[in-house]
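Trainee: Alright, structures below, take your time with them.
Derivation of every value follows stated rules applied to the coordinates shown; laboratory data play no part. Predicted, not measured: the structure shown is a model, and the values here were computed from it.
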Structure I
Amino acid sequence: MSEARERSDSLASVLGLALSVAVGLAVARVLLLEAKDGYLARGLPVLALRSGARHLLEGVGWSVVPALGLAWAGTRCRGGARIALALVAALLVWLFVGFRLPRLDWYVPGTYGARAKLVQVAIVVLGLGTGALVAWRPSCRLGRPVLLGGLALLASAGAVRLLLPRVGLAPDGRPDVVLVSLDTLRADRLGCYGYERPTSPELDRFAAGALVVDHAFAPQPWTLTAHATMLTGLYPSVHGMTERRALPGGVATLAEHLRAAGYTTAAVVDRVEWLQPMYGLDRGFQVWQNLPDDAAMKVERILRLVEDLGDSPLFLFAHFYDAHSDWQVQPYDAAAEDAALLTTEFDGPWERAGEDVVRATQYLVGFRERKEVPPADEVAHIAEQYDAGIRSLDRQLGRLFRGLERRGRLANAIVLITADHGEELFEHGDPLHLQLYRECVSVPFLLRAPGGRTGRTGPDGPLVSLADVLPTLLELADVPAPPTQGRSLAPLLRGEALPEREPVQLVDRALRLGLRTKEWSALPTEDDRLRLFDLRADPGERRDLSAGGGAPALAAEVEARLLREAERTELLRAHFEDAADVSLTEEGLRALEALGYGGEAGERGQREP
């Protein structure tokens, strides 16, 4: 009887120690998660509890088996073996608590700054303490109490997940609002816009149940300013943001309007410098997460966030950077299967060995700086890589759509899928997206609302700008919209026509003003002229009618319209002069230099290609 009881106590000790280690490490991860996500600091205690409970249960699930093995090994080790066991345990704790195993890049503590160093030291101390605990375990008498305490904590976490009220208001029938921005995605490379290559099967399926706008344009081909236009309804010439100036304080964002109307507001965006909170685009968002990962990780984070948020009306802003030029080896990155499907074999100079090879984005920047165009076969291969990258992004968007549908967040949702700008593939002599030609400013615009019209607006359809995003989504959500430079497209979903509008603005990095209609485009030049194109006869914008004084009647019309637009812009801009200066980080300055910018160009905001 005594021997049986001793075995029972020993088993309880091992189980209690294993569970206490697993729970303790999971709690440590949860504390670091909360410190990073900041749900409590943002006034979302219910979200913090639901998220923390989920991470606690998952953390225990990941760590309980290794902890059990370590606790059992502690009963068998003697002498020097205990030291080895303690070091192994300390290493595993460092990997687990530091989010390296399983890896969550967004949460891995850095080494920059005193706070990050303190976190790293705390993890090391926790690891060494845990190693000592499993190697020189406490008395068996602690086994059962610790085991019961761990089980009680797990039961509490489970109760939080099952019973705690969902975040926000009770369901009241209001639609969710989902805004998806696909960075650097030009419209004419998608099947739903007539492209013949299979780049976008998931987006095409979505488009089949949406309104596809044919004439949608970004005001400026730059991530910072184009997203500011999406979220404020103001052109860059008015909101005035540059790499050195944040969003003016008097400008309300789409998230602020929806949050005031009772929506929970959340954003999952890339960690690119231009979407960091210092620029002010996070205003109104209760959750704003800059993730360093690709679309697959962002989709996972979005779906988990939606689960934690529960049934409240939600405004979700999702930004994906995957179609952007690559920073590693090839000009554009793609999954192997998509590269095999959409690219042909090519011995690119970016793939050759040698320390002097300039790779990826820098390789493309070099052509622009030298004013060179690569050979035709190389241009074709670069375009194929761009296509393959779009298809890789598209696959993850399918996961997002299906995930939202399974969670009941898509059927009654207002969804807008667009892009901040397009991408030039040497059509006008340049790579990337600095010019204002169609390939750089024409963006997809796929709009869906419950019961709304579907199909394409067609060649005779209305002219649309990213400035229309805010008024459109607010009207569809039945939220009052402020005066903006955009207009609501909600009538299109009701089958109503929109009146002709003034030309949409196109603004270069030096804030020189251009205009575009469906019939013509007027693009500013560095020497303060305008290039003028008749889009009916010259949709590729090849023949500049301003050269030699051609098309005087059209030139006079453009000049008059440009003057009116400049006067309106000046009046509006006077209301928004309280923008804060932005200090770039060292990382941001290095990125600027890596992309071939600096000096006067950098001061004008020309930092991202």
Structure II
Amino acid sequence: MYIMKRNFWFCGVASLFLCKAHSQKFPSYGQVSADELNMKQCIFDKNADAVVLLDEAVSDYNDEYNLITNRHIRIKILKEKGLDNADITIPYYRKDDIEMVHNIEAMVINGQKDGSMQKKELEKKFIYRKNVSENYGTVTFALPDVRVGSIIEYTYGSTLKHYGYLRDWYFQNDLPVVQSKYKLYIIPGYEFTYRVYKSDYLNTEVKPDPQNGRISFEMNNVPGLDEEPYMDSRQDYIQRVTFQLSGKYGGSTKKKYMTTWDELTKEWLGRSDFGAQLNKDLPGTTDFIAQVKTSPSSFEKMKQVFDYVRINTTWDGYYSIVSSDGVKSVWNKKKGNSGELNLLLINLLRAADLEAYPMLISERSNGKVDTRYPFIDQFNSVYAAVFIDGKKYYLNAADALTPPHIIPQTILNTTAFIVNKKAGGLVEISDQSIQYNDNVTVVAKVTTDGGLEGEGLMQSSDYARIFRLHSYKKDSAHYISEHFKKAGIKIENFKTLNLEIDSLALQHKFDFVAPLTESGEYKFIPMTLFSGLETNPFISDKRFSDINFGFKKDITAVSYITIPEDHVVEALPKSIRLVNTDKTVDFSREVVFDQTTRKLVVRVKINFKKSFYSVEEYDDIKEFYKKMFDLLEEPIVLKTK
């Protein structure tokens, strides 16, 4: 197994007062070597379908202090599966003309039998622009005549309004990268702090050049990083450098920006799009708030306000930590981004005399928060933190399905920051009391034609209820197909109960017909019908990331199967119990057959007493899962008389 450990360092970079810096050209564009053209395999990532030979960029500024970045990317196609990398998408900010993408050039380079190179440039008419949303757009193009062995490369420029939009630089992506280089010119009179996240086994070359107001970064031979089961975010493990404005010079004075968490609190509470949006009177809510105040308990008040906001507003699908147009405008439109809805929620909670504060969060998919430095870009949304009788509740008005007494699963095992001078600060979020509970009951019989038919009941409570509701409400047909119609199983009369009652378990009731695997006169009955334990997720020899289930888990599957008189139970797996090294995962299997009643009872149970396992614990989890799935794959064998 390969384990990646994370490391980083900080360094402040202050520019001198320089003259205008010039836009950059890349002399290497179109100049590939014979070794690159003849490459058959990436030597440090041999399973790769394609490899990034070069990814380089320079960020500079003009007389208006716009942020100008020029980028050059070269990719080698190694296998048929890598051909999709010839379809290029460049995202950009389109709202208020914040960003312009320009000077796009692209070409395909193919080797010829005589050893020469054929270069084919992309025609401008095949470059397309699309408005994806109000905020974002894309530039797309597909390179022609691409095959295994081709080299594709492209270059483009990006002009952003100012350095406040300075992006992080990623040395790593899903493809391996041979060479990644980034050079940043610092705008005169400003200071930026940077952090480099890297694995211990990879070297990063950092060259500060304060004399010329610039800094360069380079990393070589970086393996690709794939998504791994129960991985929080690639962001947590990807090799990268991040930036944040930390100071501004004016004459002999220097103004600092968010260099401590207290300074972050002060600055954000003073912002017009954040702190100034608190304690607002929202039109048309006076009667509702008066009614809420008559409730006997603070928890009930919180629940009423939370439901009121969720019912009367709609999330637009975007994440933000600010409300650009103001919460009153959002309330009038009844629609907003995640930050706007939750700032609005905080206003109504406070109006109901509840202690509520904005909480900056980084959802699990966004990446972990580094508590050692207050980088605001670590956070992707705002939630409401409510204090009642010494207990903290974390609410997300953009989540229509999670009740207020349950912490949203998107922030389990994360660090958040409550923005308040007295009650605020960093907070570790986890839930040790509520877990994921699935209970599956199957009552079936073996049919004369060699199949299995019967009824199924799935009951899902707490986090299992929320998890399944999200999938079911998004696309019920896909949900049923993915979770129930596997291996040729037919589902009929599918019913879902308790959709709108948070306090009850979500129930799925259904009839099913399942084929049984046969070999001659033998039939094989599986033990994991509808349990979700059909596939082992931990089979990789190497793992980069921690395992974060988010919540503790308890899964129980019980099957009652009637065996006809013309069949004999030829082989019955033994009842057994299995635990991992630290006894935090407990698996048990019970199999009993009553010859008199012809009833077969199979009970499978797995319990996770811990929700998070570090990457160093992967070997133990991998070995446990291998043993468990070996046991689960032992079938019950029937023989026809």
Structure III
Amino acid sequence: MFQKPEIDSWESYLNAYKRSLSNSDEFWAEVAETFDWTKKWEKVSEGDFTDLEIKWFDGGETNLATNCIDRHLKDLGNKPAIIWESNDPNEESRTLTFKELHFEVCRFSNVLIKNGIKKGDRVCLYMPMTPEAAIAMLSCARIGAIHSVVFGGFSAQALRDRINDSQCKIVLTADSTMRGLKEVRLKDVVDEALKDTPSIERVIVQKRTGNKIDWNSDRDRWWDEEHQGISSDNDAVAMKSEDPLFLLYTSGSTGKPKGLMHTTAGYMVYAAYTFRNVFQPKEGELYWCSADVGWITGHSYLVYGPLLNGITTLMFEGVPNYPTPSRFWEVIDKYKVNIFYTAPTAIRALEQSGVEFVRKNDLSSLRVLGTVGEPINHEAWEWYNKEVGKEKCPIVDTWWQTETGGMMISPLAGITELKPTFATYPLPGVDPVLVNDKGQEVENDGNLCIRLPWPAVARTTWGDPNRYREVYFSTYPGMYFTGDGCRKNEKGMYRITGRVDDVINVSGHRISTAEVESAINEHGNAIESAVIGFPHPIKGEGLYAFVITQSPPVDASIFEKEVKSKVSELIGAFARPDHVQVVEGLPKTRSGKIMRRILRKIAAGQIDQLGDTSTLLDPSIINRILSGVKV
């Protein structure tokens, strides 16, 4: 059944927000009552950010997949659940009704069971943006398997690390996929990754392009062939509220990616609640989130959030500028999309392509616009508002993270007063605070922390709870530290100013500088490197690598290509540095710490703002670095 938003006015937002903090358990119990439970919870919440024994709806039992599909079958069974648009605009689209999605999920659940998967097992998805990816996620949730979706742009090494960390038993992939004119050979990457992954027992391959691939007859199976003779009868597993639902790996301030674990009930309740109250959907509307399923946005607001609310979700395999920069707008026109959610990086790139690509399409169906992944700059916001929204669509500039599971600070469409570049106000249940470096609360400009747990917060780092505590709760004890800087204006609106740790937001992807530096240092001629972010007109931030070599490269351009290739090999092409500069040394203090502040100013061209350099071990290194700067 379609679930109406609980909040329908500014006054009702204020009341909901106040109740969510003053009487949190009562508030979230009312929200949770709207879902199907096989056993009701005994206690709504417990734990805090000191003990980290956080639980929501403990004692209850439910299933995310049945709440996404089964409970809608009576009223919405013949309504489209997923509409799929190919990378190739000439390829026929696909539509799955809720009944058809139920049939496919039940069948693939039985395929997984046939291949030895049971509750608690980890399943790796390295798949294209096709309905099969959503089917696989929902099937895992249905049988209690823990899915770990890896973005199809990650390298074999990065895929291997994630498989081994979570000890997945099976990989779901495809022969290859197309992104624009580029073929992404997914099965080849999987084959390379599985050279050292002893936990993997099976690979199930979707035939997407029909391109030739290598085949291991002992291990590999075709998706379609695995369905032959498989029943569509499947009883969903009753999942305890705190049973793990999925793992999603994200970069941190150290080189090793973190496998953040989200659990069943709290995530379900929060993803559904935030979706409907932020976007304010109307019954029968079509929603499109352009994110890949490999990221948290694809989990919460492409697959789970819309389906939990009985809303049709559109999946798009392609890229914004193929075959022309009109593609996004053509898709909106073709399907009469009502709600559109995308990244500022895409908006900036399409803005530079020219307004003629937008204006030749009918965008009158649009009612709500959204942005996600990074703070949106003022110019892009205004262009999005004028050219895409025709100044009639509210823009929900959402701030949240992989760790949070769902939106935390955001306007509510048509309800909240908007201000470009501001995420505006916290959602119900979110208690933000700004603090200085000493942990003292400040009013207007500081580091963003959250005081109280909310239902969808990640519970731990898979296999490493100490790292979870160290990364998120040691800087400011008793609070969740987001890693972001933030400002608050006189109206109490929040503006996210960017990362304050060593994580850089490139095109909405969080990239660890330590991870990139580790990859660069694998080059045979690299001794040490420092990677920093610099302002980029399209990506928001680009990566600039300063590299010390054992011997001067014979050809600097060849060395730069080799370094970029090494990063692509070990992480993925999206993490390649934009610039690689060979340097004699790095600006270090006498204790050996790299002064990244100075490197950031150099890369940004702000050489007159370097500040105090007297604490450097060798201040003269700055001029030698400046002589080779590439921007």
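Trainee: Here log10 I(q)/I(0) by the Debye sum over Cα atoms at q = 0.05, 0.09, 0.10 Å⁻¹ was calculated and came to -0.31, -0.95, -1.12; which of the structures I, II, III was it taken from?
Mentor: II
Trainee: To which of I, II, III does the computed value 13, 38, 31, 14, 5, 0 (P(r) over Cα pairs in 10 Å bins from 0, in percent, for residues 58-129 alone) belong?
Mentor: Value 13, 38, 31, 14, 5, 0 for P(r) over Cα pairs in 10 Å bins from 0, in percent, for residues 58-129 alone corresponds to II out of I, II, III.
Trainee: One of I, II, III was used to calculate percent of Cα pairs over 36 Å apart, for residues 98-361 alone, giving 33; which?
Mentor: The correct label is I.
Trainee: If helix-only ellipticity at 222 nm (-39500 (n - 2.57) for each DSSP H run of 4 or more, over all residues; to 500) computes to -8000, which of I, II, III did it come from?
Mentor: It must be structure III, since only it matches.
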